[in-house]
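**Q** Down below are the structures I want you to see.
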Structure 1
Amino acid sequence: MTNVILSKAVQLLDDAYEKHQSIPVPLSTKDPSLTVEDAYKIQIQRIEKATSGGDHITGKKIGLTSLAMQNLLCVDQPDYGHLLQSMEVPNGGIVSLSTLFQPKIEGEIAFVLKQDLTGPNVSAESVLAATDYVIPAIEIVDSRIKDWKIKLVDTVADNASCGLYVLGTNKVKLSDVDLKSVHMKLLKNSEAVNEGSSTDVLGDPALCVAWLANKLHEYGVSLKAGEVILSGALSEAVEAKPGDQFTASFSTLGEASVQFSQ
């Protein structure tokens, strides 16, 4: 990918944010030669622009950890995006839909690190040793591509379709939870709409974090102490509409919740 093509893709996404207008034609359609590596270059350049403007990286998100989502996009591995300080919503907070495009809600287990994790040989055991605590979380996924008509390169370039995120208040030490037996129910307006298990994300959420640390090594990047890592959705994403209130309720871990206004 030439620098000109890279700059045009970055500008297209920037314009979508600034003008709050969805991109009608996916990047993958505009340029079928676009690779996943190209898409990560686009993502990273946009994150660098955000941080140079005063925002701060608070962690990472892992996407496409379920077999169903991988099959949907015809891929055989997860992807990742960056979390920024500007993306965090207080637990129980109210989000205006006017600030988003086409948001959907996912319940996830978040890891908060106490030590750096550097690939390429990070294991699930390494992740557990480097984790300070886990916490219930909601990711508000969002796409700047109209009608979610995306392929892998589209979502990667668009920061893995990350919108906002919410962390619960219950910080749970690993000694107090069996990460392979956590169950989650996603409630919409107090009614359960779906549910899932921690084993639905690569069989073990710690493996998801290990995958991320090893993947980032390819780009010379490490996971840092203090970062929040969203380890993947435990169930299908649910569309958010004005007036909706969502709660992700986890066994052992507790809850995270968010509301939406017009």
Structure 2
Amino acid sequence: MRSCIAKYLVMVTMLCIASSATAAPLRLYTEEFFPYNYSLRNEVVGINADLLKQACQLANLECRFQSLPWLRAYELAQHHESSGVFSIVRTGKRERQFQWVGPLASSTTYLYRLKSRPDVSPADLQQAKAFGIAVTHGDFFEQYLLSQGFVVDKNLLLVQSRLDAVPLFLAGKLDLLISSDQVIDGWLQPYGKSVADVEPVLDISYVGQNFLALNPEIPQKKVQALQQAVDQLRAQGFIEELFRQYKRETPPANSFK
């Protein structure tokens, strides 16, 4: 009798654990990357944050969002079940490390120079090695530029956040700024500058688009539900609507600390 009771209790415990795991919310980590994902009044907002919030609702999934330094966000998504990271470039090296949802919202990425710096005129990435560029430590652009022969502390400066590069660029301490046509104006406005003060030099959009990368332990059913929701929202024009909405926004002051 006691043996049967013991077995019953073990089965109940296992069912409770399984039920708890199934009901665990998805924890989606990101970084400060205006206007795609950033912190505002203790909430993660932005084009891709809002897109994924809506996708989670459509997929009937509980999702919690948190902004962290990029390396921390990336590591948590890799090693913690029920977690993911966005906005992240999907690459061959990363392909098997995650399950992928997307593409999310992306835009044309350039290397920008100040219009007052006509001397900064690389015709290609090889010539760009003669100039200084900043990248977020652990970000895809760090990996990519290193693979192209850039050298840290020579022509490549590692920063904690993409926005950390903006004041350095405006002060002439960096020659080129990695940004996109959708975000550059918002990055410059807090410093009294605008897109009229810069110009694109090289189009580097070929490196990839933004995605949500999910831990391999997340059930494929959830991944598929999120993918279907993102596809539905894209087809409905929701991403274009978000771009129009955030075009009127400027980065909060805390994004530049």
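Here, each number is a calculation from the coordinates, and none is a lab measurement. Quick caveat, the model's predicted, so the values are computed rather than measured. Cβ atoms are built from the backbone, for glycine too; each structure is taken alone.
**Q** For the read-out mean count of other Cβ atoms within 10 Å over residues 177-184, a value of 17.0 was computed from one structure; give its label from 1, 2.
**A** Of the structures listed, the value fits 1.
**Q** If mean projected area of the Cα convex hull in nm² comes out at 16.3 when worked out from the coordinates, which of 1, 2 was used?
**A** Attributed to the structure labelled 2.
**Q** Taking distance in nm of label points 7 Å out along Cα→Cβ at positions 41 and 65 as the criterion, which structure among 1, 2 has the greatest value?
**A** Comparing 1, 2 by distance in nm of label points 7 Å out along Cα→Cβ at positions 41 and 65, the maximum is at 1.
**Q** Right, something else. Which structure, out of 1, 2, was volume of the Cα convex hull per residue in Å³, for residues 169-248 alone calculated from, if the result is 153?
**A** 2
**Q** Tell me which structure, out of 1, 2, gives 18.8 once mean count of other Cβ atoms within 10 Å over residues 81-88 is calculated. Could the numbers behind the result be given before it?
**A** Working: 1: 18.8; 2: 23.8.
Source structure: 1.
**Q** Using the calculated result 2.6 for distance in nm of label points 7 Å out along Cα→Cβ at positions 49 and 217, pick out the matching structure from 1, 2.
**A** Matching structure: 2.
**Q** Where does the value -10500 come from, among 1, 2, when helix-only ellipticity at 222 nm (-39500 (n - 2.57) for each DSSP H run of 4 or more, over all residues; to 500) is the thing being computed? Could you put the intermediate results ahead of the total?
**A** Numbers: 1: -8000; 2: -10500.
The value was obtained from structure 2.
**Q** On to the next question. Given structures 1, 2, which gives the highest value for distance in nm of label points 7 Å out along Cα→Cβ at positions 97 and 241?
**A** 2
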